[in-house]
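Down below are the structures I want you to see.
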Structure I
Amino acid sequence: MLKTPFTEIHESLGAKMHEFAGYNMPIEYSGIIDEHLTVCNSVGVFDVSHMGEFWVKGPQALSFLQKITSNDLSVIPVGKAQYTCFPNDRGGIVDDLLIYHFEPEKYMLVVNASNIEKDWEWCVKHNTEGVVLENASSRMAQLAIQGPKAIDVLQSLTSVDLSAIPYYAFQTGEMAGVKDVIISNTGYTGAGGFELYFYPEVGKQLWDAIFEAGKPFGIKPIGLGARDTLRLEMGFCLYGNDLDDTTSPIEAGLGWITKFTKDFTGKELFEKQKKEGVTRKLSAFVLQERGIPRHGYEIVNGKGEVIGVVTSGTMSPTTKQGIGLGYVKPEYASVDSSIYIRIRNKDIEAKVVKLPFRKK
């Protein structure tokens, strides 16, 4: 299994480790619920060094990215980031990703760990513009410091004014004596905070400084288990669960990152879906009695007819209810609709709700 710069630290701290996207990653330390609430109420640190990073450079960088992504990157100035996806040519999604605009002709793409190879091949295959592509995934590490106290912890380690970095923006500066750290505000937890990108060899220096500065705030290392429950409470999609090569952004409620004011791969298919409607929609639901919905569980109507499938589900650490996302037929997708989740041959009633599950 691949290692991040922090693998030995996780193991020494007694983390429960498991393979994820080829990496030996921490799933939990003190327990998912405790870690989840730590991030909501204070501050926690995620090792997300397994994520992929690609550089796209050159005079044609923007036109290349406009062609292979669904969102309109032309509106994003230097210093800002954008959430978007690579649509395939069959009406599905190759991956969802973040794009950081560094310089007029320089962008950084942050892709999902499990899709690095697939995404790289997709970019190379479609590079008819002659842009410079660089796969920097093995030469970059990342820590996500998340929670309402994250800014207090990190501000003591940098002269960069963190309060001046709005949501979906970033700066490059010194952090804990380490130069050229990318400081980003694009969190995947809904609890506020920052992501730091840096060279792997300075990882331990940053980790130690962050945990020393975070002691007064009860800082804790957080595993991927709580990362999943945190993103689900906010209704953020996870590739491989809620999104894949067969799901379209229109079905997934991501019409807002699908801009028809430009040409891009698969545009005609998505335009048709938007105009004519889709056969399924990603919906959020809350169980009306005790139970835990799981990925792959059937969703049925009051007559017991299968109308969809659960793509993500958990017991919400915040609301103490079973919550989930799933694709259902459009007629069952409106808020307050009653649907049923088939759990061990028992159909448990659920209500379709508006996201997020966790209100700020």
Structure II
Amino acid sequence: MSTKKYSDNNLIVEKIKKFRSKAIKQKPNYEEKQLDKPISFWIKEDRLLNKRGKEFTIILRTKGCSWALGPNGGCSMCGYVQDSTFEKIDQAHIKNQIDYAFQEKLTEILEDEEDFVLKIYNSGSFFDDDEISESTRDYIFKKIAKIPKIKELVIESRVDYITQEKLIKMKNSLDIYIEVAIGLETVNDHIRNAYINKGLLFKDFLEANRLCRINDIGVRTYLLFKPPFLNEQTAIDDCVRSILKLAELKVNTISINPLNIQKNTLIEHLFYQKRYRPPWFYSLFKCIVKASQESDILKEVRIISSPSGAGSKRGIHNCLKRECNEFMIKSLRNFVLTQDINHLIRSDEDYSCDCLVKYQLQKRYI
């Protein structure tokens, strides 16, 4: 791993490492049979590159993210390390996890009228050989190639592991559209490294984006909506700037991830101290609408958002009225599936909640 200096905020790094140590102490000991099944897998509606379809998502259990397990402690909001083994596991287990998920869902995929995007996540980096070996990646590619209903593939990786050789091998193995998802979080280096502790410089993202483009592989960029120490208005401004810059770079997909409170993280600590509130739906909608009004981005870039914990205290929410959050979740979902910004604009006209007044009074302070 690189020894670059990303941030001088040693206090935050030490706090993050403290909560990571707590998570490691609470880690269960997984039995062999548990290692042969993925953490989770599911099928649901999703937006393919140019049309509606279905997603088949598999979350693999691996040793975990190298950044989270390394000396810098990981990202301030990420609790996925708790699903990891922390130790390198036999690659046969990972192949068995893939086989198990396909065995359970293959009939449903083949009988469905819709085309599918396959998303393989491992709470770390798909191209990290210590998590998923080259032979295991080859095994996965061969399995995908046998299923014509799968038209797209999304995998995740830190930029450290994205190489020309790995991209070419993946591209040559699959005759489908592929996206490499990168957690950029924001185009602002200070916010990304001082507040999120991402360990990533924008110039390194640009190089990874260049590598993917010259190899005809798509780039999906994750943006974190409302990082710690930002209020609602600042979060909107930061995310709009990021969307416009990424559209200028012609990334293929922008995935906006509203921060949710995960266990044993610095964010959870701030949440309990009432120093952080998850974002409001109002803010997320304003952000997407404002970006689309400043640039005709939806003709060039797919914008998606599928918030974890939406409508709960720990996830993106307005007030805690069920009908308020359910309306917002439905509006966001309709926007993602259709890429029609009117689903977000009409929400102001079709539904009104008295929490909007509270939001407008507080958005520059919380």
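Points worth noting:
- Identity of the structure behind 56, 43, 20 (criterion: Cα extents along the principal axes in Å, for residues 200-295 alone, calculated), options I, II: I
- Label whose coordinates, when mean count of other Cβ atoms within 10 Å over residues 72-79 is calculated, return 24.2 (choices I, II): II
- helix-only ellipticity at 222 nm (-39500 (n - 2.57) for each DSSP H run of 4 or more, over all residues; to 500) derived as -13000 - corresponding label from I, II: II
- When FRET efficiency 1/(1 + (r/R0)^6) of positions 160 and 272 (r between Cβ atoms, R0 = 35 Å, to 0.05) is computed for each of I, II, the one that comes out at 0.60 is II.
- Structure with the greatest value (metric mean count of other Cβ atoms within 10 Å over residues 104-111, set I, II): I
Rule-based calculations on the coordinates, nothing more; no lab input. Since this is a predicted model, take the numbers as computed values, not measurements. Cβ atoms are built from the backbone, for glycine too; each structure is taken alone.
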